[in-house]
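Each reported figure results from applying straightforward, stated rules to the coordinates on display, with no laboratory input. Values in this document were obtained by computation on a predicted structure and should not be read as measured data. Cβ atoms are built from the backbone, for glycine too; each structure is taken alone.
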Structure 1
Amino acid sequence: MRATVVYFSGCAANYVDPDVGRAAIRVLERNSLVVSYPRQRCCGMPQLAHGKLKGAEDRARFNVASLARAPGDIVTTCTSCALMFKHYYPRLLGTAEAEAVSSRTYDLGEYLVLLQQKDRLDTSFQAISGSFLYHAPCHLKSLGAGLVERRLRLLGQIPGISIAHVDRGCCGFAGGFGVIRQNRALSLQIGTGLFEALRQTNGCRAVTECPGCKLQIEGEAGIPVIHPVQLLQQAYCL
């Protein structure tokens, strides 16, 4: 019997970049998982980042009530959503349901690494030619030590790929901070080191999980950005 996994898309995959959501579902299904998609709303990170606690709590309450009834592990392609579920929902709500949802939630990259550790991940990857530069979102780093290195090792198993970690700090988007007009100049200043490092590359593409980082990098470094799951989708020829 195939196990079920719950996919939480987040606003970016749902409304802005649906190819990321499609890639996630195809990769999970390739690994013999049944993907469910229960009712869900914005994780609440934008509201929390701007001090709107009531709005964040309302979204947390809705998502916890919906996902608590859905069987299986919960995975998301957005590291900000994962951080909200795992760390902030129990603090915002203080309920056993929120704790239970938190304990079942995984960033997708983390989940795929866990599948591989259990010898349940299909690693029959086809070759991908190209050089890629990986930017680790701040919210991913907040989820725990070792997550970045483990997913880079997984991606490095794709034949023909060249992938390197560009460790130059925050992009400056900072969970929505960078889209506020009065913050824009400081946001770009924060990301200067990252943008300069990426501009100096020749023909490389950037890879990151965070949709905010993607917007910043594409807009300021001028290079295309894809989600890691889209690399895996290509490697599976899906």
Structure 2
Amino acid sequence: MKKEKYTVKTYRLKHNRKPLSYMLASRHSKRSPLLHFDEENGINKPLRYARNQKSPFEDEQDGNAILEPVVFEEGMLVVQKENQVLQKFLHYHPQNGQVFEEVNKEVDASQDLERVERELDAQIAAKQLSTERLIMVSRVLIGGNVDRMTIPELKRDILLYAKHEPQDFMDILNDPMLDLQDTVYQLFDSQLLSLRNQNRDVYFNLPKNKKKLLTVPFGEEYSYIVASYMQSDEGIETFKLLKKYLNKESK
């Protein structure tokens, strides 16, 4: 049998929380239920941290338990290898993985590497965009100011966007609706379509047609909803008509 190696373990609050102090619930109660399900015996076992005990389970402790608080300072808690009962208590704690987690340098390094590679891939893809594609992506990501920006300004902003929001950038770049969304933005920029009622309703703005086209569902992006409509059987003829007006204006 390989002997277990005891080590110092470090824990941190999740979501980058760093309060001056944070007290973790350290004993089972109705207000703060701390139960661990024992798979072998099929029962819930209440947890209680007492440093002078050998087990973190209350039913395995004697009557001389000395309770101590479990406090994270500035989001961190270091537990020495000699304090195995606290390490076990934190391992079984129901908030492990939700409120706090054990620091794992190998996992952290892997996640950092994945993040850096994702940023690099997005920036390489952004750098390799053709001018036409650059403008198209910029319209979707940046919005209506694109036509008033120089190409170097667009390249700079898209590279920065790709660095800070790599996943979002790649999702947009690989979206099969990108071309259609770009056309939709041009329709609004050319004022062939307009938004009203706090951007909830889309209206035609043609010489002989000022009717309402559709209502944007709450929480949805108007350009995506209009593009989706243009792809439908009902909207394809509308798209062809608006595209003709757009082509006329571009000449």
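For the read-out semi-axes √(5λ) of the Cα gyration tensor in Å, for residues 29-92 alone, a value of 20, 14, 12 was computed from one structure; give its label from 1, 2. For semi-axes √(5λ) of the Cα gyration tensor in Å, for residues 29-92 alone, the value 20, 14, 12 is produced by structure 2.
Which structure, out of 1, 2, was P(r) over Cα pairs in 5 Å bins from 0, in percent calculated from, if the result is 1, 5, 9, 11, 10, 8, 7, 6, 6, 7, 8, 7, 6, 4, 3, 1, 0, 0? That value comes from structure 2.
Each of 1, 2 could give mean count of other Cβ atoms within 10 Å over residues 173-180, but the derived value 14.2 comes from 2. From 1, 2, which structure was distance in nm of label points 7 Å out along Cα→Cβ at positions 109 and 165 = 0.9 calculated on? Here the read-out was taken from 1.
Look at relative contact order in percent (Cα under 8 Å, 6 or more apart) for each of 1, 2: the largest one is in 1. For the read-out FRET efficiency 1/(1 + (r/R0)^6) of positions 61 and 149 (r between Cβ atoms, R0 = 41 Å, to 0.05), a value of 0.05 was computed from one structure; give its label from 1, 2. It must be structure 2, since only it matches. In terms of distance in nm of label points 7 Å out along Cα→Cβ at positions 77 and 125, the structure with the greatest value among 1, 2 is 2.
Ranked by distance in nm of label points 7 Å out along Cα→Cβ at positions 21 and 205, structures 1, 2 are topped by 2, which has the highest value.
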